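Below: a set of structures, written as structure tokens.
Throughout, read-outs are computed from the coordinates displayed, never taken from laboratory work. For clarity, every value in this text was computed on a predicted model and none was experimentally measured. Cβ atoms are built from the backbone, for glycine too; each structure is taken alone.
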Structure I
Amino acid sequence: MKSNTKRSILHLLYPNRCPVCGTVIESDGRFCGECEDKLTVYSDSFCISGAESFTAAYVYDEAIKPAIILMKDGTLGNSAFALGNALCDRLRSEGITERTDIIVPVPMYGKDLRERGYDQAVEICRIISENCGIPYVAAVEKYIDTMPQKELNFKERQVNLKGAFRVPEPDTVKGKRILLVDDICTTGSTLAEIVSVLLSSDAAEVHCACCCKTEKKEGII
């Protein structure tokens, strides 16, 4: 069953809602008009060490925050659909999808995944994969539990993730142009660490993309 048909049927039983305010919207809607008008499209530039490019759909601020929280608190709702489609549009406009062989989600640690029940990065990858016809592969594993990045400063974030990720089957990424996807980027430490792991596993190149990017703050790069 095609996803748009499935969404239409589910909409009859569980109405689709704006992931920001909860207002009922069309089955294929992303945000309600009022909330969408308040969102800030990301227009800055940002570099991830080792990556060919970085793409984000929105600036992470109070207007978009409820949609991100919806994904992280185990609810999900319409947030992955709304944010994933917005990111997909941006990737297409920048020509990144034409330079991508596989899409790889930033992984969660096993215990955290079991507690939440899903990986929001995987859900976003599903949306991009379906819209662009590019396969997504869970090629990277987080096999070491680390402290939450949000509790650390920039330097601590870099050290915290060293050696936490691996590619169990390097042949899945060897020679591939990879799009690495996450929900939100703050300092880029997580993405940079995984980019390094992918390139060490002979990936041809890595592009990074997130639904939201935080604004630059003094002392944070």
Structure II
Amino acid sequence: MNTPKAPGRILVAEDEVRLATVLRDYLLAAAYDVTLEHRGDTALASIEADPPDLLLLDLMLPGLDGMELCRRIRSAPDPRVQEIIVIMITARVDEVDRLLGLEVGADDYVCKPFSPREVVARVRAQLRRVRRLQAGPVTQGVVVDVDAMRARAGAVDIDLTPVELRILARLLENPGRVWSRQQLMDAAYTDHRVVNDRTIDTHMKNLRRKLTEALGAEAPISSVYGVGYRYEG
């Protein structure tokens, strides 16, 4: 009996053939449609001809590296290409802020070495996030009005500082996306003051506490080690 395919066509762009094959096999077992490319230039040609829903993109590819390929995807004239979910595969942890930031625009990343099961879980989470966005945001009833400087969880007002409110508004823009500390600082401090990036951790601790009290359940904000935070609602 054939397993029906889950929504999600995935392109794996990875020059390590053995690793690419392992990823393909795990994704096929999870009922996704999978295509492999081992060069950046051929991956770009495949994307332009038939855009996938999600791209697993190795940072170090021959022909065209992952950074440049991601830039071209985000600046492509075809909106179907621009909107591809990009999960970057990297062994270079020092590049994470650039991968997730405005310079490149990856949606998520995994660092080598990794478990293929972890990659499948990241793929599933990103595709689920996009389906939620297409259906309308589901954020456990949390609503932020930046102009009015108000936040509510259902019928309950959440007493937030202006910085906490702006951080929450940024997180709610794209539930499931990882935001770096720098990106959250840019949103929180509109006067561009210079602050330690660990200041965000203090604000997050207070924000989580207040959301937990308002929701009557654990705040749906998770930390991503060494990078930043994501809203899981």
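Of the structures labelled I, II, which one yields 19.5 when mean count of other Cβ atoms within 10 Å over residues 15-22 is computed from its coordinates? Could the numbers behind the result be given before it?
On the way: I: 19.5; II: 14.1.
So the calculation was done on I.
Hey, FRET efficiency 1/(1 + (r/R0)^6) of positions 127 and 207 (r between Cβ atoms, R0 = 25 Å, to 0.05) derived from one of I, II reads 0.90; which structure? Before the final figure, lay out the partial values.
On the way: I: 0.90; II: 0.35.
Structure I accounts for this read-out.
Comparing relative contact order in percent (Cα under 8 Å, 6 or more apart) across I, II, which structure shows the greatest value?
I
Suppose you compute distance in nm of label points 7 Å out along Cα→Cβ at positions 87 and 159 for every structure in I, II: which one lands on 3.0?
Values: I: 3.0; II: 4.2.
Structure of origin is I.
Which one of I, II has percent of Cα pairs over 24 Å apart, as calculated from the coordinates, equal to 48? Show your work: numbers first, answer last.
Details: I: 41; II: 48.
The structure behind it is II.
One of I, II was used to calculate distance in nm of label points 7 Å out along Cα→Cβ at positions 55 and 143, giving 3.7; which?
It traces back to II.
Thinking of I, II, which structure, once helix-only ellipticity at 222 nm (-39500 (n - 2.57) for each DSSP H run of 4 or more, over all residues; to 500) is computed, gives back -12500? Kindly include the intermediate steps, with their values, before the conclusion.
On the way: I: -10500; II: -12500.
It traces back to II.
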